[in-house]
Every structure is written in structure tokens, then in C-alpha cells.
Structure P
Amino acid sequence: MRENFQRVEDGVSVKIEVDMDAYAFSRKYLWLFSVFVKFDGLDNSSDAYEEFLETKESLIIALEHEEKAKYIGMRIVDGWSEFYFYTQNSKGLDSSVSSILKSSGYVYETSVVKDNKWDFHHKNLKPTELELAHIQSEKIIFLLKEEDDDLEVIRPVEHYVSFLTPTQKNRFLNTLDIDGVSFKDEIDSDEFEYGVALVKEQSLTTDEVKKAVDDIFEAVKKSEGFYEGWSTVLASEL
């Protein structure tokens, strides 16, 4: 399953795609094989972008053929689309890349390095816990848009947090001080053994949701807890 998100590195915005299931292959593929293509991929409405996507998928299929390599993700930064694979060895991979890209007209480079601990994957592609929370937020917002929901409408949004011990939970509740956020209920279930439901009156624009998640995430981490996501109702159901 591929996920897409953005992060800022040294003041530069980086668009990232990551295969969330790739790490299951970490003991089999120990070499990092990289393909750098001169194309920023930002204009996703153009014919050129559609052609680039076709080339990208052709490249992935060619390199993954007969389990030669495993695609783990890509990064778009400074006008380059960087494709990353892990492989058992690099034999034949350059020729596979050449067969796809040489006639495409794209400027490209390749590189291979030993990375048996998958350090590159962990540091440069794998989303952090907070980034995962934002990825899930964007999925919910997408579903709301599909329902023609008016995201500008302010409504109660429940945010869920959990803890490993009741002491951590109580410390969080006793020091709860997040702008606009209040305690709603405690949750005790198989999913959230020491869980808490918080509520905030807010709109569901991307910026507003991101700020709420950031604020709650930061606060819950101070009590060694976990942010578990949020839910709400459609504006039409208020």
C-alpha cells in the first residue's frame, strides 16, 4: 500500500511516496538501488505528467520482475523525482532502467549502495507517527469531500488518545491545557485500554485539522501517550 505525504527538510518541501508494506522484505533485499529522473512531477494536470506516471510504473514493473528488486518509494525534490528500490544485488538493473528511460528523453542517473539495515528507508521515506496521523486526516477529509460536505462548517470533532498505564492517562487529564480542546469521556476497550476522547469545535479544512492534530499530539506525547485519530459528523447531520 502506497501513501503520499509532504515534509520540510532544511527549509525545502519534499513530496514523498512510500510503500508501507516494503519493510516486510528487509531481510531479503540489502542493497539500495536509486534512480534519479529529472522531472519534478508537480503539474499533475498535464499530458506530460500522465506520461511520466506511465514511465514510473513501467520502471517499477521492470525492476520488480522476477523479484530482482522491491520498490520502496520516491521523493520529489529540487526538480528531481527519486525512485528507490532495495535489491539482492544490482546485476542487470542498469540495463532494465536503460531499456525504459533511454528512449523517454528524461535525464537520469542511477546509484547503488549497501544498506542492510534499511537506514535510508527509515530516515528518508518512512513517515513519523505524526506524519501518519496527518495521512489519516487527509483520508478522512477526502471522504468528506466525496460526500460534498462543507468543510468550513464548524462542528464538534472528537480526537482520541491512549496510554499504556492509568497513571499516564491521569497525568494527561490533570494537566490538560490545549486551546479549544476539552475532555469528553474516558474510553476503555480492546482498542484503547486507557483511552480518552477529547472534543474541539472546529472546521475541517486541512490547515485547521492539522493544527488541532499537532497541538494534541504534542500534548499527549508529554505524557507518553499516543494520538489515535479523530472522527466527526457531516455538516448536514448537525
Structure Q
Amino acid sequence: MTGAGAAEDFVRANTLPGHAPLVPEIGLFLASEITPIWQATEDWLAARNVAPPFWAFAWPGGQALARRVLDDPALVAGRRVLDFAAGCGLAAIACAHAGAAVVEAAEIDPLAAAAIRLNAEANGAAVEAVLGDVVGAACRWDLILCGDVCYEAPMTAHILPWLRAMASTAEVWLADPGRGYQPTVGLARLADYRVPTTRELEDRTERVVTLFRLLPEAEAMASPDDRGRRSA
């Protein structure tokens, strides 16, 4: 078997049904132990040039986004939503459950796209997995969700100008647990979430995730450091 079927078989074979601690109502295919899934993906990587298995874990930023949406469905009901760099698709599934009109979950990793399809199907959620880099695409969404996306300098430099441009026509949420390359200006703080983590994935047992609205470039240039301010 090749293509999407092989990717979905790989996801099923290397994960178990589980739940993110902050969003227990959504079931996900998740890694139960880090070392086996990373080793398995190293083997897959050697043959198919596949990225590390970020999709096998419910990262803190995605959990905070999903919690926000499920606690206040009116924020997304009837809207066109993009879960950007979606990982396992947790935030996208939450948006579908909250009544979003259209939900897309974008990923550059075929295994992540397979995990999104499987997770969405398991939860009866209408989510389209979009495989490929959407950076540079014209805006077709009302809301763009970004969880844990500022973990590397090249990644942040690649995505941030586009997200700023998107923020002029769409609402852009950035959920960040204190990663090193989070923007320091042009952010309107919305909420904080305490997300349980494990020392296998993080350097602590809990991450405080701050949810921001990303301001468009014109506002960002004029704004102070907003990391410590809460928007109205």
C-alpha cells in the first residue's frame, strides 16, 4: 500500500486512542511512549523524507485553542476556519464540533495529514486535511488558529509576515506556551490556560499557554510590547 493509505496505516500502527488532558471530550490517535514513535518515524524518514512526528502529540497550544472554542462555540459558529500547522488536528476538530461552517487543517507532513483525517473521522468531525504549505495563499478564512508555531527561528520567519497579512482581513489567534521565537509586539492578549504536560515532552509538568490575537502589520508597528496586557 502506498500514499495516503500507507500513511494512515503507519499512524494506526504507532499510536493508541487517547485524550488531551485539557480537552478530554475529543479522542485522538496519540503516541503512548515517545521513543518508539520517534524511532519508527526515523525509519520512515530515511525512506520517505518525512518530518518528525509532532502530529502524535497534543501540544499545549493546540489544547488551549480547542478549549477556547469548545467553551465558547459562538466564537467560531458559522465561520470559515483554518487550523494552521495543525498537528493532530485537535483545534480543527473542536471548531467543527462548535459549528464552524468550513474547517481546514493545513500540514506539510503527510503523516500529520493522515492523523488529521483519522482523528476527524473518529470524532465525526467535518475537517478537510490540506497537505502542503499554505503560506502565501490568499485569505479564504474568517479565523486562523495557530498553536505552538513559534518554536524555531526559520519557521517563525517564514510564517509571521503571512499571518500578519492575513490578520488584516481575518482574525488570527496565536496560542503560545512561551516558545523562544514568539513575537514580542503586535499581540492582543485574550486568555491564559494551564495545560498539564509531561517531562517526556517538555521541561516541566505544566505549561501556561497564552492566547493572543495577532495584530495586522499596521497596528503591530504602532503597538507596544503586548505580551503582558489583556485585551478588552
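From P, Q, which structure was distance in nm of label points 7 Å out along Cα→Cβ at positions 113 and 145 = 3.6 calculated on? Can you show the working numbers first?
On the way: P: 3.6; Q: 2.1.
The value was obtained from structure P.
Which structure, out of P, Q, was log10 I(q)/I(0) by the Debye sum over Cα atoms at q = 0.08, 0.16 Å⁻¹ derived from, given a value of -0.42, -1.10?
Numbers: P: -0.42, -1.10; Q: -0.27, -1.12.
That value comes from structure P.
Read-outs throughout are calculated quantities, based only on the coordinates presented, and are distinct from any laboratory measurement. Predicted, not measured: the structure shown is a model, and the values here were computed from it. Cβ atoms are built from the backbone, for glycine too; each structure is taken alone.
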